[in-house]
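Bear in mind these aren't lab numbers, they're just calculated from the coordinates by the rules spelled out. As the structure is a computational prediction, the values presented were derived from the model and not from experiment. Cβ atoms are built from the backbone, for glycine too; each structure is taken alone.
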Structure P
Amino acid sequence: MRRKIVAGNWKMNTTLKEGLELAKAVKENAESGLPDGVSVIVAPPFTHLTGIKDVLPSSIGLSAQNCATDESGAFTGEVSAKMIASTGAQYVIIGHSERRLYFRETDDELNKKVNMALSNNLTPIFCCGENLEEREKGIYTEVVKKQIELGLSGIDKDDFKKIIIAYEPVWAIGTGKTASPEQAQEMHGYIRNLLAEMYDAEAADKVSILYGGSCKPSNAAEIFANEDVDGGLIGGASLNAADFLAIARSF
């Protein structure tokens, strides 16, 4: 059975004090119970990782939101996968649509980041997805296919098994719009079939594919009910512990 995962991407929000308080609230809310087989992950800013690691129980995963393409060196302001791993974090988000859009991250750079994460025993949460123009032009599958094929280029089957995929309909992030359950299943099913072609059906069937696009307590259950949707990469709703855990309990 595939892992069911709800990951909270805090983005550039919360001071360290606020982040620690939010992490404590997540911990306390989770103590009342989660559905069997559901994993919860939080992805705070870099500055919070070490402190939050000390707050969270081992049952809740910790993720960074990005990593550098290089191991070390004269790259002022960058944070390497090795540094992230040293904080005790186990995951790193790679290729989020905001990184692709605002920081012009290329597929080649993201491929390097995936390799860096894997070489430092971090689980990549690899993001892909189309914008509104690409959706309206009907080329959204081509866009996602290119992102996945280039982003995972050279990744062998053993390493692929360690990766989580997050599908982001970019037109539904922070806009209040949400892909319909049918649209979500269409793309998740397409991605799983693509991965089966790149690797094999068994490997593709085991990879968790998360939905990331204005997922909230009111629509999570309907989205998660789809066969190929294995959870969510949650943005705004993850900044409220009750809402975030309500999404995790939607399974």
Structure Q
Amino acid sequence: MQRTLIDEAWQASEADPENGTARLAYFSRICEAELFLLLEHEVTGDQITPKIFDLEDGPIVLAFDSEDRLTEFTGLPAPYAAMPGRALVEMVAQQDQLGLGLNLGVAPSSRLFPPEVMGWLAQVLAERPEELEAHITALSAPRGLPEVLLVALDQRLARMEGLATMAYLVATEVESGARGHLLAFVDAAPGAEGALSRAVQSALSFSGLDAAALDVTFINADDPRAAEFARVGLRFDLPQPASAPRPSAPGTDPDTPPRLR
């Protein structure tokens, strides 16, 4: 069976167990991947009923990073819900003492995550960078940021279809003389600020950097600052929908995880 990005991230983390960055990259892949949660029966409305397995160490639900792997585990077609990994993490962590089995028995990346790991991962996902409130006195090109963060930002913003037109990464200096970096989103969709902030925080958390390393702000394209951001900033283009969005299936919107029964 074809290797997946989770397989590759797992292999990299196993090859160098002391490499914290590799371990973070592995967890990042889980959160960013589309996962297939095994259900007790077909989806009903906006509610799903995961199939729960009672193990000696406590109950778990099972998820796989491809439909083929889920079918290989069950041996025949079975009901499932496809959702972003981050939505699954948040959903499982909300349930008391529930763990997650990922790719159990069907891939080298087979792993069992106990409730405490799911709680930690959900906490990482819940953190957000601060929106910049101080007055900026100078802007310049970004400098000194590790490549792993730039790659992580590019990967996450590439999944934020239609939530903003673009973003500019710049170095800043504020009134107090403090220096930092800022990611300015241009023309964010109404209500999208939370999802965009979480995407930035995810990139920060899984790159091993402190959240204070990057601020965020939201501007309109006609804002006088937009031209200066464009002049000195590193630009990230967010994908735009080709047509009207289709209704989301339960679990596909990370801001509204499906309800468990």
### Query
Taking percent of Cα pairs over 16 Å apart, for residues 152-191 alone for each of P, Q, which is largest?
P
### Query
Which structure, out of P, Q, was distance in nm of label points 7 Å out along Cα→Cβ at positions 104 and 144 derived from, given a value of 2.8?
P
### Query
4.7 is what came out when distance in nm of label points 7 Å out along Cα→Cβ at positions 64 and 168 was calculated for one structure; which of P, Q is it?
Q
### Message
Quick check for you: by FRET efficiency 1/(1 + (r/R0)^6) of positions 200 and 240 (r between Cβ atoms, R0 = 25 Å, to 0.05), which of P, Q is greatest?
### Response
Q
